[in-house]
1. Given 4.8 as the derived value for distance in nm of label points 7 Å out along Cα→Cβ at positions 38 and 182, which of the supplied structures I, II does it correspond to?
2. Which one of I, II has distance in nm of label points 7 Å out along Cα→Cβ at positions 150 and 270, as calculated from the coordinates, equal to 2.0?
3. From which structure (I, II) was distance in nm of label points 7 Å out along Cα→Cβ at positions 166 and 190 calculated, if the value obtained is 2.6?
4. Taking mean count of other Cβ atoms within 10 Å over residues 62-69 as the quantity of interest, name the structure among I, II where it is greatest.
5. One of I, II was used to compute FRET efficiency 1/(1 + (r/R0)^6) of positions 70 and 222 (r between Cβ atoms, R0 = 41 Å, to 0.05), and the answer was 0.90. Which one was it?
6. Work out which structure the value 22.9, 74 belongs to, where Rg and Dmax of the Cα atoms in Å was derived from one of I, II.
7. Tell me which structure, out of I, II, gives 23, 18, 15 once semi-axes √(5λ) of the Cα gyration tensor in Å, for residues 6-157 alone is calculated.
8. Which structure, out of I, II, was FRET efficiency 1/(1 + (r/R0)^6) of positions 102 and 246 (r between Cβ atoms, R0 = 41 Å, to 0.05) calculated from, if the result is 0.95?
Structure I
Amino acid sequence: MRRTMLFLPGNTPNIIINADVLGADSVILDLEDAVSPDQKDAARILVRNALKYMNFGSCEIIVRINPLSSGMWKEDLDEIIPLRPSVIMPTKVSASYDVEHIAAYITEVEKKAAIPEGSTQIMPLIETARGVENAFHIAEADKRVCAVFIGCEDLTADLRCVRTKTGTEVFYARSRVVCAARAAGIEAYDTPFTDINDKEGLRKDAEFAKGLGYTGKACISPRQVDIVNEVFSPSDADIEYARLVFKVIAEAKAQGRGAVSLKGKMIDKPIVDRAAFVLEMAKALGKGGADHE
């Protein structure tokens, strides 16, 4: 479960050491934009040692590497893959070839490190116009791809437009990326909301992303985590309704009825699927969740 993915600069030991208590489902240890060019080597070593010696508990570890164009991505993978992070996040992914190239090199590093092939997943970061248009091909480029993540700061620069809080300029891109992910059978994660002081704006943006179909949202500050977690978690009302869906289905089966309705609305497969998803999330969050078929 990834409701929240919190970016942590790879050269900040005082922050990384507290990664498991910041409340995020996943942390992204960042070797790219958050690290200045003269700190790249130091950040790579720090992240490597953090993976080697720290216990992150139940918090998933994602490492964002430098882009293919940087000439540093292989060094990143050489240091990081042997320590077995859950996910590698390549940046500026614009085509399926980018994913295939990175996946092939990860396989080489896994073999050298005697790690089972396929242990490391990939979450491509789509942040160019070309990447948006190729989103489906990126999403299905390799079996390692577990999700796609849209980054709208670099995207708006590529589009030559201004990034706004309302997000109208990236509505098409957000919609296309989430559709591409669902078509490929994987998850999609939304861009961060960059004003860490605007809590109401963050909530609205997270709710909008959830409405589009995103599974979760990235955060750039621990102060954003609680709000995003709340938005992407089922409410008590959601959980109760999901339980009722399966209750009326069970009652209908017991009575030999085929058609089922709840509160005046027919219960069809999409409603059942959503209810099942809600109960699975409730179970993961320790909120119970009824068994269902």
Structure II
Amino acid sequence: MDIYQIEQLIELAVREDLGHGDITTDSLIPDSELASASIIAKAHGIVAGIEVAKQVFLKVDPDTKVEILVKDGDSVKPGDVIARVQGRASSILKAERLALNFLQRLSGIATETARYVQAVNGLPVSITDTRKTTPGLRLLEKYAVRMGGGKNHRMHLGDGVLIKDNHLAILRRQGRSIKDIIAQVRQKIPPGTRIEIEVRTPQEAHEAADAGADIIMLDNMSLDEMRRSVKLIAGRALVEASGGMTLDKVRAVAETGVDLISVGALTHSAKALDISLELD
């Protein structure tokens, strides 16, 4: 991960929550009061973001001691101690919510990703994320996907070509074919840059393969349409299934023969993992 960017995110979070002080803690808890606490899992899941949580405590108070007991990517069950924290009681109280916000959110994404990965276990397919991430948190959320066993799609708009339906709608008004569109973009991008195109019918998938697309995204197709598309593409490009993906149907989609399944829900709808901080 980009350490500098993570530091900026933590700085922003601390400023957002503590920029005007903590009127409650400052009024009640003297700086001389010491405490220890445990960060405890309250549900089954996959941990992600514990190092980020540690850095939050250190940002609030560099004298705080954080002992990490469970590393990112590890499974936890209710009652497992993820980390122990020691230091000024006031500092622990001030950093608690910020640290847990990062840890719960990222662990929820990792846990949801792991469910999808497990659902397609044994099949030659990868679960990937999308750009449907929380603004400003993409780097961390995509890291959490990796901790859950998934893979990252594009990190940003400069990370590979993806010709989507709205691009095609504009270009088709000009009378452009899929072959023309792919040929044009191929001339303008650096060598080795992969071109992906979104299609909605098996015929369009066939055209995209003939035109030399590197990845062909099957958008909201039925299972039968996916199978037909995979057959028509015939290994000439990677095939990605996308659109309305759910845990209930992901294995059936994988069985159509696609190579990738992109799931926006990994980052836009994952439920935070239940984790708490309890003073000893």
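None of the figures in this text is laboratory data; all of them are computed from the coordinates on show. Computed from a prediction, not measured in an experiment: that's the story for all the values here. Cβ atoms are built from the backbone, for glycine too; each structure is taken alone.
1. I
2. Working through the options, I get structure I.
3. Considering all the candidates, the number was obtained from II.
4. Answer by largest value of mean count of other Cβ atoms within 10 Å over residues 62-69: I.
5. I
6. II
7. I
8. II
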